[in-house]
Structure I
Amino acid sequence: MSGLANSNQSPQWQRPRRDPWRRFQTSMALVLVIVVVGWIGYALLGLPWFDALYQTVITITTVGFGEVDLELANTNAYRAFTLALVIVGVGSVLYTISVFVDTLIEGTLNDAFRRRRMAKAITEMSGHTIICGWGQVGHAVADFCRRHDTDVVVIDRDPKDNVLDLPLIIGDATNDDVLREAGVERAGTLVLALDHDADNLFVCLSARSITKKLFIVARTSDQKNEPKFFQAGADRVINPHEIGGSRMAALALQPHVAEFIDEILHDDQHDVSVQEFVLTDSSPVAGHRLMDLSTGDHRSLIIAIRKGDNQYHTNPSSETEVHGGDVLIALGSHAELDALRARI
C-alpha cells in the first residue's frame, strides 16, 4: 500500500550541502590580493616589475633570500612597507596552510562519516526504491519518490550531478555486491534507468535472481527489447520516448483529460490524488461491499479494482465485494484517502 506525503512539505533532500573547500578558496584569494598589493607597492618604491614580484614572494613566504636592491632597502619607506607586508603576508600564508590542512582532514572525515551514515541508513531501510542510473530519468523518479515519502537509494558509476542528501552508492549496478549494498533483498522497487538496454537487462536478471519479491521497472530505448526484459524478470517496461510521444498526442487531442491526469498524478498544489491500496486477507474490509467504504456523503472513492484475473474493473458497483489480494484504485482528497487508508 502506497501513501503520499503532505503536499505542503518541502523535501529536505534539496537543501544545499556545505562546501568544505570554500574557506580555503577564500584564504587563497586573500594571499593573491596581498601578492598583487606587494608587487605594486615595491614597484612604486622603485623596483623593476619582475624584481618587485620576486621580492614580494620571498618576503611573504619567509624564504630569507637577500634584498634585490640593497640601496633601496635602506630607506625608511622600503622598510616600513616590508614590515607591513611581512606582518600581513606571512600571517595570511600561514593561515592558508592551516586552512588547507584542516580542509583536507575535515573533508576526509566528513566523507567517512557520510559513508558510514549512508550505510547505516540503508541497512535500516525496508521497502525502499533503488534507482540505477542518475540521469534525467533517475532524477525524475527520485523527485517523484521523495515527494511521495518513499526512501530512495541511488546507484551510479560516475554521477555527474549532485545527488544531494540521497544515499548514493558509487559503483556498477551490474555487480551483485553493489545491489546487495543498496539493500536489494529488502527493497520494494528497483528502477532501471541506465543508458544502455544491455546494462538494464543484465541488472534486471541479476536482481531477479537475488530476490523474487522485488518489483522491477525497466527503461528501454527500443520497444523490440521489451519481451527480453519480461523474460529477465521485469514487472514493467517503459520506453520514455514512446510515453513522451503519447503524452504530446494526448495534449493535442484531449488537452483537458491530459491536464487533469497530470494534475492528480504530479501536481502537489491541488488537494486531489490517486492512490492504490492492496487488500490483505486480514484487512477489516475484506469480504465487505464497496458501499461500506463510501464517505459520509455516500460518495465512493474507488474508481477501479484489479482482481485476481489481473483485469481492471472500472467504476465498480457499490455492491461489489472486495477480498484479500484485490488492488483498489481510489481518487479523492488527501484527507479522504488518509481516512480510507486507516479503514483498510
Structure II
Amino acid sequence: MRRGLAALAVLAAGLGLASPAEAALKLCNRTSYILYAATSSVSGNGSSTQGWVRIAPGDCQVARPEKLSSQSYLVYARSALAHSGPERAWGGDFPLCVKDGNFTLNRRGATANCTGDVFAVPFATVETHNRPDWTMTFDDQPNFGALEAAQLAGVKRLLKDNGYKIAAIDAKPDKATGAALADFRKKMKFAERAGNDELFTVLEAEAAKRGGAPQGYTVCNDAGADVVAAVAEPTGADFVTRGWWHIAGHACARMITAPLKSAAVWLSAQKPGGAVTVSGPDQFCITGQEFEIKGRKECAQRGYTQAGFARTPTHGKSGVVVHINENGLIPAQAGMSK
C-alpha cells in the first residue's frame, strides 16, 4: 500500500443522501474491484481514522454510522489483495496514518507522523455540505454509470483472477462469462439460493489463493470467524514481535509491509476470546494489548507473557501470503509450520 499504487480515479461527488434516521457516511463501489476503504473525521484538535470497510462491486456500506458533525471527512480505498496485477488506490493529497488489519487511530494535530506498522496514505476530502448524512461513490475509468453494471464487471474481473478466460472487463453479459460463472458455482458447491454476498466472498478467497504475493507478509483468514494475529521477525541478531492485527473472517491483513529479507517469519493467531488457532514450538513475548516487543528472552522479567509461534519459511521471496482457518495453517500451507 505504501508505494507503486496505480491511482485509477478521483473520488466521485456525493450521489445522494440517506434519510435522517440513517445519518451516516455511506460508501458505494461503482468499480470492478473489491475495495477496502478507510475513513477519517478531522476536527480542530486532531483526527480519528478507521479501517477497513470491505465494499464489493456494485454494493454500498456504511463507514461512519454516526451523525456527521466533524469539520471534515476524508476517505481512502485500495483494491483487494486477491486481484491480479498492481494494487489500485483511490485517494487524494491529504496524508494520514493507517494500519493493515482492522484499526482505529486517534491522533492529535494534522501531521501524519507514522512509525512501526503504521504508515501514511493519501486521503481525499469528502464534501458533505454540513449535512448529517452523505453518500459518496468510488468510480472506475471509464465510468460504469450504474452500480448494477459495476457488479457484473466485478464478477468478470474476479472470474479472470480465478483463471477463467474473460475477454473484457465490462458490463455486457456474454456466454463465456455465464459458462465460467456456472462452472465456478458448481466447483464451489453453491446452494441454489446463494446470493451475491456469498459469490463475491468465495471469488475473492479463491483468487487470493491463486494470485502472486504482494511484498511483505500477508495473512488471510479463510475462516468465517474473526481472529487476532501477531508476527515475529528477525531484526539484526534478535527478534521483534508485533501484535495484534484484527483479521475479519474471509479477509486479509498485510502484517509486514516492507519486502521480506529473512528466511522465515513466525505467526501466532487466536480468536478474540483467547482460543488459540495458530501456534508452534517457538516462544516469543506478547501482551494482551497492542504491542511491539524487541527481544524474545526474559519475557516474564520484563512484564510480558509468552506464546507459541509457527515458523513460516519465506523461501527467499520478498512477499509471502499465508492462509489460516480455525484449525491453524490451512493444508496448502501446512509445511510452513515445520
Structure III
Amino acid sequence: MSDLQYWIGFQLTQGIGPVRLRALIDHFGDVETAWHASAVSLRAAGLNQAAVERLLYARSRLDLAAEVARLERYGVRALTWADPEYPKLLREIDQPPPVLYVRGTLLPQDEFAVALVGTRNASVYGKQVAERLATGLAQNGITVVSGLALGIDGIAHRAALAAGGRTLAVLASGLDEIYPPRHRPLAQEIEAAGALLSDYAIGVKPEARNFPPRNRLISGLSLGTVVVEAGERSGALITLQFALEQGRDTFAVPGNVHSRASDGTNAAIQRGEAKLVTRVEDILEELNLAMIVEQRQVAEVIPENAAEAALLSRLSHEPVHIDELVRQSQLSTAEVSSTLVMMELKGMVRRVEPMSYVLAR
C-alpha cells in the first residue's frame, strides 16, 4: 500500500498539524518512517511529550488500511502535499492542510478561481448580485468557490452551474456529512461539475468550531475573495480576513446603508480591506482575468520555449523594463517583444508600465 495511509494517520492524530508534520518529514525523510519512529526519535525530532503520547496512542488504535478502504467506500480521494494534483493555490498558503479530501474532479483550470461568499440571510438585492457575479465569472471561465451554505453560497454555486461553469464547495465536515442537509442535491450537482472538498476526515460532523478554519481553504483555493453581503460578525468576513493574510485580492459589494446584511461589506470597503465591486468586470480586471478564455486558447496551441524560459527566469513581481530583459537574456528586441506579447496572452506575465513587465501571479 502507498504511503497515503500514513498521511491519513497523521491527519487523524490530535495535535499533529501542518507545522509539526512538516518538521517530522524534514527530520525523518518521509511520512512512513515518521509514523513508525520510536518515542525517543520523535522527541529528538522536536515533538513534546504530550504530542508523542498522542501519536503513540493513535498508532495503537488506528487501522490505517481500514481508513483508506473507508475513503474508497465513500468515493473520496485524499490528496497530500506529495501529490501533483494538490491545488497549486492552496499549496501556496501558510500551513496548507497536509491532507485534502475530494469528491469530484479538480482540473488545472481551477487555478483560475474566485471565492464568492456571503450571509445565509441574504436580501433580495444580495441574491440578485450574487447570481449575477457568479454567472459572469462562470461565463468567463472562472471556477467559483464557496462553502455550500444557505444564502449567498448556495446561490453562487447554482448560478455557476446554470452558466455551464465549474464550482468547488468547501465543507466544514467530512465529505459524507453534507451540510446543510437540504443542499444534498446541490452537492451532487457540484460533484458532477467540479468538486466537494474538505480537510476533515470521513465521519466528522459539521460542528460550529469547524467553520472558521474551513474558511481559510475557501480563500486559499482562490485568486481573490468576493463578499457579496455580510453582517458585522458574518463568517464571510472571516474568509475575507484569511484572504488578506494569504496575500490574495479581496472584494466586497456595497449595500444598503440601512441593511444590517450590508454592515460588514460596507465597513470592509470603508476600511480599505476590500475593493468595491459593482460588476464582474471589476473582479476580472483586478485579477488580470479579463482575457482568460483567450489565455487558455493560446496556452493550448503555443508551447513553452527557450525564449519564454529565459524571460520568466528574469521576471519577478517588480517591474522590469524590456531593454533590461533584452540585455540580460541576450535575445533580440524583436524576439523579446513578441515573446512577451504571447506570454501576456497566456496569463504568464503582465504589463504594468510602458515597456515594463511583471509576473502575472
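What follows is calculated from the coordinates using simple rules that are stated; it is not laboratory data. Just so it is clear, the structure is predicted and the values come from calculations on it, not from any experiment. Cβ atoms are built from the backbone, for glycine too; each structure is taken alone.
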Can you spot which of I, II, III the value 8.3 was calculated from, given it is distance in nm of label points 7 Å out along Cα→Cβ at positions 57 and 305? I
Comparison of I, II, III - label where mean projected area of the Cα convex hull in nm², for residues 209-280 alone is highest: I
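Suppose helix-only ellipticity at 222 nm (-39500 (n - 2.57) for each DSSP H run of 4 or more, over all residues; to 500) works out to -13500; of I, II, III, which structure was it derived from?
III
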Structure (I, II, III) behind the derived value 16.9 of mean count of other Cβ atoms within 10 Å over residues 73-80: III
Given a computed value of 2.9 for distance in nm of label points 7 Å out along Cα→Cβ at positions 25 and 321, which structure among I, II, III does it belong to? II
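Quick check for you: by Kirkwood radius over Cα pairs in Å, which of I, II, III is greatest?
Evaluating Kirkwood radius over Cα pairs in Å on every structure, the highest lands on I.
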